[in-house]
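Just below sit the structures, each encoded as structure tokens.
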Structure I
């Protein structure tokens, strides 16, 4: 499965990881049953999987407040991605000093 993964253009060009770096590898780790390693690789993998499951479920079953729940899950995924990215960049900056 790893041979089909796309390289990060941002990391290739600038040498700095982007917000989504690690998501493909984390999904691969989840599918292999390495749940802790997947979280370590990309902490937003579980909120994103939850969002995906909800979106697929919502295609077949509509209910009251589903739009608000979708927006809340999207904001939560974005917040987890932002926090993990800032923590990763903080760690990177500390290593380079």
Structure II
């Protein structure tokens, strides 16, 4: 058996030993943590385990109906948001859409 094979075999044995030791110590640590949680009456929030409710966004609105229309291009505007350049400084009633 060459040196590499020996080292790989040792590594595998060490990995198995590490896994077994980790599992045994993990059980002890979990028991210790549970005891301390009960002793000090920690809450989920204090331990950072509290699950936050998912954020709910603003309700979706339907697009507003157009109220104004440019007579030459047919471009419309609902009257909400930024005022378009073609209506700025003019009487809006001229551009009202007749329903």
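Readers should treat all values here as calculations from the given coordinates under stated rules, not as data from a laboratory. Everything numeric here is computed off the predicted structure, so don't read it as measured data. Cβ atoms are built from the backbone, for glycine too; each structure is taken alone.
Relative contact order in percent (Cα under 8 Å, 6 or more apart) was computed and gave 16; which structure, I, II, did it come from?
II
I have 14.5 for mean count of other Cβ atoms within 10 Å over residues 27-34, calculated from one of the structures I, II. Which structure is it? The partial results should precede the final answer.
Details: I: 14.5; II: 10.0.
Computing mean count of other Cβ atoms within 10 Å over residues 27-34 on every structure in I, II gives 14.5 only for I.
Here helix-only ellipticity at 222 nm (-39500 (n - 2.57) for each DSSP H run of 4 or more, over all residues; to 500) was calculated and came to -23000; which of the structures I, II was it taken from?
Of the options listed, only I reproduces it.
For which of the structures I, II does the calculation of Rg/Rh (Cα atoms, Kirkwood Rh) return 1.62?
Computed on structure II.
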